[in-house]
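So, here come the structures, one by one.
A short reminder: the numbers here are calculations on the coordinates, not readings from a lab. In this text the structure is predicted, and so the values were computed from the model without any measurement. Cβ atoms are built from the backbone, for glycine too; each structure is taken alone.
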Structure I
Amino acid sequence: MSNDCELPRHHSTPAELREILTRYRTVAVVGLSADETRPSYRVADYLQRAGYRIVPIHPSAESILGEKAYPNLRAVPASVGVEIVDVFRRPDAVMEHAEEAIAIGASVLWLQEGVINNAAADRAKAAGLQVVMNLCMLKEHRALA
């Protein structure tokens, strides 16, 4: 998924990851697939079973994992209270989602393992979001145990 020439400039400390994973409970998963074999589905399923509220973001799905799906982040009602935007998209698609995360007032932009976009991360950080890049939310959550 990553651009082989780009290395992440943002690195989260274990303390920052612990704080994010324990403080925030509502996760919009951008690019969540209904296909149980896809990494996005496996990660979201794990997080849901771990007690997180999952908000599927997929342009053509009606529901995934028993949750109403939305075509994009801006379509999610403010009352849902998205805190973490977890992105499973190609790096060249990330800036759009960073802008949406800022617009909806999310607290964290989390770019999954292999998703590296320094410009989008810089934009999100400048807007006050915490940024996690090139790490798997499932693996980091498991590491807390």
Structure II
Amino acid sequence: MSLALTPWASGLVAAAAVVVGTLGALHLFFTFKGRRFEPHDAALLQRLQEVSPRISRETTLWRAGLGFHASHSLGALLWALVFADLALAHGSLFFKAPVLLGLGAAWLLAMLVLAWRYWFRVPLMGLASATVLYAAGVMAALL
């Protein structure tokens, strides 16, 4: 694999990480501040706060949902920090490591599919942008 590492390559991957990190940070913020993840139906919110999932009576659907939102956000933040660091501080290693390049792309593509299938326009557009930036960075390094 030939490597023509340029500042563009690292910068594009870092830009993808900024997009993902921003989405993750906003998601974490809105998980615990405001009412953006609450259902419009007040009765449904009350039931979610009372009912346990079948897997355990130690939590409620609402508390489990908050935990899922928070852990999802932390995963996005971790991806952003790791891949920004790899691209900016360890580019000569990162862009020569097919496993790392593939893991970054696979995670982005998986999140993109989830956004397309289950979420809404903002994360879909953000993840589409991050995926394009990441791919452009990898292509800039490899071509």
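15.1 is what came out when mean count of other Cβ atoms within 10 Å over residues 14-21 was calculated for one structure; which of I, II is it? It was calculated from structure I. For which of the structures I, II does the calculation of volume of the Cα convex hull per residue in Å³ return 120? Label of the source structure: II.
Among candidates I, II, the computation of distance in nm of label points 7 Å out along Cα→Cβ at positions 70 and 94 that gave 2.9 used structure II. A value of -26500 was derived for helix-only ellipticity at 222 nm (-39500 (n - 2.57) for each DSSP H run of 4 or more, over all residues; to 500); which structure in I, II was it taken from? Matching structure: II. When mean count of other Cβ atoms within 10 Å over residues 38-45 is computed across structures I, II, the figure 19.1 traces back to I. So relative contact order in percent (Cα under 8 Å, 6 or more apart), computed for just one structure, reads 46; which one of I, II is that? Computing relative contact order in percent (Cα under 8 Å, 6 or more apart) on every structure in I, II gives 46 only for II.
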